[in-house]
Structure P
Amino acid sequence: MCTRYISPEQREIEAFWRIDRRSNQRKDWENLLTVFPLSLATFIRRADEVEYARELVVGQWGMIPPWSKTNVPTTARGTRLSTVNARTEGMEKSPTYKDAWARGKRCIVPAASFDEPNWETGKNVWWRFRRADGAPWGLAGLWNTWIDKDTGEVWDNYTMLTLNADGHPLMGRMHKPDPKLVADQQDKRSLIPLDAHNFDRWLTCTVEEAKEMLELPSVELFNAGPASTVG
């Protein structure tokens with residue numbers, strides 16, 4: 001699971017993705033470059049009623065379930081719930097994600113880099129993942145809107161999609177291994193980078209077409225290593 005990433009500056013996002021319009025620029029948004037769970041950050045979605053127009057939105061990183069009484073994601077019983085990443089293998093049936101997936105509420109999460117924990121030394125060493133070509137990541141995500149019943153405040157929110165990465169030569173090395181499980185059953189996870197030529201397709205295509213785009217990234221795509229060396 002990715003629990004922190006660095007967002008490009010807004011002007012870089014607007015230039016790289018050729019943003020058509022901006023919406024919901026929240027007054028409490030601080031434009032933080034390092035993004036943590038429940039931070040407010042920017043994501044890109046299709047603008048309403050315009051098939052190929054891109055809209056830059058400020059929302060909470062962490063999908064808010066429809067039953068949640070606050071913007072902090074919780075289970076139906078009120079227990080804190082982690083929703084910054086969504087497993088693609090179960091999202092079609094997940095009460096938190098299934099509506100957004102079925103309705104095609106897909107988004108792109110811009111990231112200059114993202115961090116993952118590596119435990120190969122026996123302790124956590126944060127690795128940083130940048131693109132080898134120097135471009136920003138466009139990560140596959142889902143978005144939704146939640147309304148606070150007490151205040152009427154509208155919260156756009158989003159999650160990043162992940163795939164099982166057991167056996168992947170790079171992503172399979174991340175995260176603390178479970179000693180009770182064999183190597184090919186660890187359920188290591190990887191984010192899903194989108195190719196630039198697929199940005200509009202991801203935002204506009206059918207659910208079945210979107211499924212075909214859920215693929216692990218090639219190793220050649222990465223410039224990765226301990227955060228202290230990658231920068």
Structure Q
Amino acid sequence: MRIDVAPTADAVVPAELGGVTALVIDVLRASTTIITALANGCVAIVPVADPADARRRAGDGWHDGALVAGERQGEPIPGFDLSNSPVEFQTAHLRGKTVFFTTSNGTRALLAARAAAAIGVAALVNVTAAAAWAAGAGRDVAILCAGSHGAWALEDWACGGLAVERILAAVPTAVLTEAARDALETGRRYGADVGRLKRDAPWARRLIAAGRSADVDACLRLDTTKLVPRYVPDVDKIVGDHG
């Protein structure tokens with residue numbers, strides 16, 4: 001088994017994902033929001049490229065069975081039902097609904113991962129379960145960090161490193177790329193206290209300054225769920241998988 005980590009959505013090379021298990025990570029906040037939505041009764045999440053596409057697809061015969069959600073530049077999209085907030089998705093009436101979801105980084109990484117043999121959604125809140133799911137597949141693993149507007153994001157890199165650590169514990173013979181070794185080192189620095197990312201990660205600080213500290217707190221928690229959402233491109237949906 002070979003483990004690699006991509007630092008940003010832009011760094012994902014779809015042609016290299018054939019036969020690979022992918023874990024897509026956007027800790028702040030898309031991955032955590034997706035996990036929270038499915039844990040609260042949402043039927044499926046459909047990642048889409050832009051707000052216009054989300055509106056169009058949600059209106060195609062769904063009646064009241066669909067919601068539109070997402071953000072741009074961290075801000076809610078006018079007219080959408082929900083933003084990209086795990087706190088909102090804890091309280092919204094999601095049971096039985098399909099959410100058409102578009103974000104600045106996370107959904108871009110998911111769409112870039114479509115060529116992989118299997119695609120899981122990982123965050124700090126489910127990193128151990130996600131790593132076990134990826135290790136159990138027995139294929140090479142590509143950990144795809146969403147990053148932030150084309151730049152490396154500390155919280156994603158650290159989470160990717162924690163996933164590497166857990167996969168390596170399950171498969172000690174796994175071969176790490178240089179990027180995977182670097183992420184592993186970062187993950188180990190934060191594994192004992194992921195809450196330090198609240199101070200150290202620039203995007204966490206920006207969200208807190210914008211009044212979204214509750215979202216940051218919800219995202220910077222370790223292993224609060226065993227739910228591992230799976231993106232299934234054949235049906236164009238992210239669905240829940242409790243293992």
Handout entry: When FRET efficiency 1/(1 + (r/R0)^6) of positions 13 and 77 (r between Cβ atoms, R0 = 41 Å, to 0.05) is computed for each of P, Q, the largest belongs to
Key = Q
Completion exercise
When P, Q are compared on distance in nm of label points 7 Å out along Cα→Cβ at positions 93 and 125, the highest value belongs to P
Problem - Structure with the greatest value (metric mean count of other Cβ atoms within 10 Å over residues 29-36, set P, Q) - result: Q
Fill in the blank from the handout: Ranked by distance in nm of label points 7 Å out along Cα→Cβ at positions 21 and 37, the structure on top of P, Q with the greatest value is P
Completion exercise
Value -2500, calculated as helix-only ellipticity at 222 nm (-39500 (n - 2.57) for each DSSP H run of 4 or more, over all residues; to 500) from one of P, Q, is from structure P
Handout entry: Highest-scoring label, criterion being relative contact order in percent (Cα under 8 Å, 6 or more apart), among P, Q
Key = Q
Completion exercise
For mean count of other Cβ atoms within 10 Å over residues 101-108, structure among P, Q ranking highest is Q
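Every number in this text was worked out from the coordinates using simple rules, so none of it is lab data. As the structure is a computational prediction, the values presented were derived from the model and not from experiment. Cβ atoms are built from the backbone, for glycine too; each structure is taken alone.
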